[in-house]
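Each reported figure results from applying straightforward, stated rules to the coordinates on display, with no laboratory input. Computed from a predicted model, the values in this text were never measured in an experiment. Cβ atoms are built from the backbone, for glycine too; each structure is taken alone.
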Structure P
Amino acid sequence: MKIQQPGFLIWVENYEACVAFYSEKLDLPVRFQKESLTNFRFGDGYIILEKGEPAPVEVRKRPVPPFIIRLNVADVDVASENLRAKGVEVQRESHDWGETGSLRDPDGNLIQLCKFK
């Protein structure tokens with residue numbers, strides 16, 4: 001199989017708030033938008049947010065959920081401070097393999113900034 005472009009589809013409950021978060025806080029460019037569906041550029045791939053039935057809240061808000069949206073960045077501290085300046089709460093952690101900054105979107109999905117050593 002030759003993958004042409006990776007992508008993710010996330011069904012969200014708070015569609016308008018999530019679209020604003022991904023575009024205004026995370027600065028992901030909108031590729032296209034339809035009613036109740038927004039496609040964002042995500043590196044060489046995409047993330048689609050669609051209004052629909054999300055994963056149960058108990059799954060989304062677990063300390064360690066079954067999936068994490070990972071954003072590899074050049075500097076976790078700089079990216080964290082930029083998000084904090086926009087009112088986003090970021091939890092910084094150091095690991096033996098690198099640095100992370102964890103945050104959640106309005107639906108409670110876990111997003112991590114990451115810089116490997």
Structure Q
Amino acid sequence: MVGTEETRLIVLRGNSASGKSCVADGLRESFGRGLALVGQDNLRRVVLREHDRPGAANIGLIDLTARYALDAGYHVVVEGILSADRYGDMLTRLRADHRGPTHNYYLDVPFD
């Protein structure tokens with residue numbers, strides 16, 4: 001189990017340029033301190049500098065980072081494309097293990 005009954009986990013998924021990062025930034029700005037933003041792009045592209053592929057190291061790093069922040073008492077927003085074929089198992093386990101409220105959103109914004 002991870003987090004507490006008070007910590008909140010929010011998962012924001014969606015296509016590229018659908019507004020996930022803007023929503024996550026807005027949540028963080030509105031809430032202030034105590035909310036950790038776990039961004040797929042930052043961990044994958046900046047921290048690890050790796051390509052998005054099945055079994056890549058960023059999947060575990062996203063999971064560990066979110067779990068660490070939840071256990072430290074932070075509310076957590078995990079955001080990214082987070083395709084189900086690559087990230088689905090990790091997200092399913094994280095949601096199942098979280099003790100507090102968990103909210104999942106998919107931003108379905110057509111390209112046109």
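Using distance in nm of label points 7 Å out along Cα→Cβ at positions 48 and 72 as the calculated read-out, with 2.5 as its value, let me know the right label among P, Q.
Working: P: 2.5; Q: 1.9.
Label of the source structure: P.
Can you tell which of P, Q yields -4000 when helix-only ellipticity at 222 nm (-39500 (n - 2.57) for each DSSP H run of 4 or more, over all residues; to 500) is derived from it? Mind dumping the intermediate values first?
Working: P: -4000; Q: -11500.
This figure was derived from P.
Can you rank P, Q by FRET efficiency 1/(1 + (r/R0)^6) of positions 16 and 80 (r between Cβ atoms, R0 = 25 Å, to 0.05) and just name the one with the largest value? Intermediate results must be reported in sequence, preceding the final value.
Details: P: 0.50; Q: 1.00.
Structure Q gives the largest value of FRET efficiency 1/(1 + (r/R0)^6) of positions 16 and 80 (r between Cβ atoms, R0 = 25 Å, to 0.05) among P, Q.
Work out which structure the value 29, 18, 17 belongs to, where Cα extents along the principal axes in Å, for residues 64-103 alone was derived from one of P, Q. List each step's numbers first, then the result.
On the way: P: 27, 21, 14; Q: 29, 18, 17.
Among P, Q, the structure yielding 29, 18, 17 for Cα extents along the principal axes in Å, for residues 64-103 alone is Q.
Please compute distance in nm of label points 7 Å out along Cα→Cβ at positions 8 and 88 for structures P, Q and give me the label with the greatest value.
On the way: P: 1.2; Q: 2.8.
Largest value of distance in nm of label points 7 Å out along Cα→Cβ at positions 8 and 88: Q.
Thinking of P, Q, which structure, once FRET efficiency 1/(1 + (r/R0)^6) of positions 24 and 56 (r between Cβ atoms, R0 = 25 Å, to 0.05) is computed, gives back 0.75? Don't jump to the answer; show the numbers that get you there.
Values: P: 0.40; Q: 0.75.
Going label by label, the one that fits is Q.
Kindly point out which one of P, Q the value 23 was derived from, the read-out being percent of Cα pairs over 23 Å apart. If you can, show how the numbers build up before the last one.
Working: P: 31; Q: 23.
The read-out comes from structure Q.
P, Q: which one has relative contact order in percent (Cα under 8 Å, 6 or more apart), as calculated, at 25?
Working: P: 25; Q: 51.
It traces back to P.
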